[in-house]
Structure 1
Amino acid sequence: MDFHFFVASLANLLLSITYTVVSLFCGVYAIKLIDRFLLKKIDMEEELKKNNISVAIFAASLLLFVAIIISFGLRA
């Protein structure tokens with residue numbers, strides 16, 4: 001019985017990791033689309049070099065978005 005529990009736990013772990021990786025790629029792709037189409041006139045890297053705090057907060061919120069997606073994937 002312990003072997004079956006181990007196999008079921010391993011399968012659940014693999015499914016969770018797969019979901020997390022797929023979610024990560026979808027999140028990063030969504031961020032790139034937002035940056036490319038919605039923020040055409042803003043160069044985030046250049047604005048960060050100029051110490052623009054609002055761009056830094058926006059970039060941090062995008063990274064937080066990706067972190068939340070990853071955490072939901074690991075929870076399942």
Structure 2
Amino acid sequence: MTGQAEHAEVCVEEAEETVEKLRAALAGVGIVLPSLGLDHGSIARTAPCPLVELGRCPVDVAARLAAVLLAHPDRSATR
């Protein structure tokens with residue numbers, strides 16, 4: 001495996017782990033995003049740059065997500 005291929009594999013693995021952490025964190029506050037996962041187009045490239053697909057959700061789920069985020073603002077966030 002080449003250095004670039006190894007790097008790509010690590011990037012995708014890290015992205016998959018991040019999606020699972022996010023899924024668990026959301027579940028911990030009673031939120032399920034049905035379409036949560038990796039964007040397949042972003043990982044199908046020769047040099048993948050994984051993007052997380054949050055997907056669509058019902059309005060009530062979006063409202064609960066907003067409420068949770070507003071109740072726990074992270075003032076140190078830079079993005």
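Taking -17500 as the value of helix-only ellipticity at 222 nm (-39500 (n - 2.57) for each DSSP H run of 4 or more, over all residues; to 500) derived from one of the structures shown (1, 2), identify that structure.
Numbers: 1: -27500; 2: -17500.
Label of the source structure: 2.
Where does the value 57 come from, among 1, 2, when relative contact order in percent (Cα under 8 Å, 6 or more apart) is the thing being computed? Working through the options, I get structure 1.
Looking at volume of the Cα convex hull per residue in Å³, point out which structure of 1, 2 has the largest value.
Evaluating volume of the Cα convex hull per residue in Å³ on every structure, the highest lands on 2.
Readers should treat all values here as calculations from the given coordinates under stated rules, not as data from a laboratory. Keep in mind it's a predicted model, so treat the numbers as computed, not measured.
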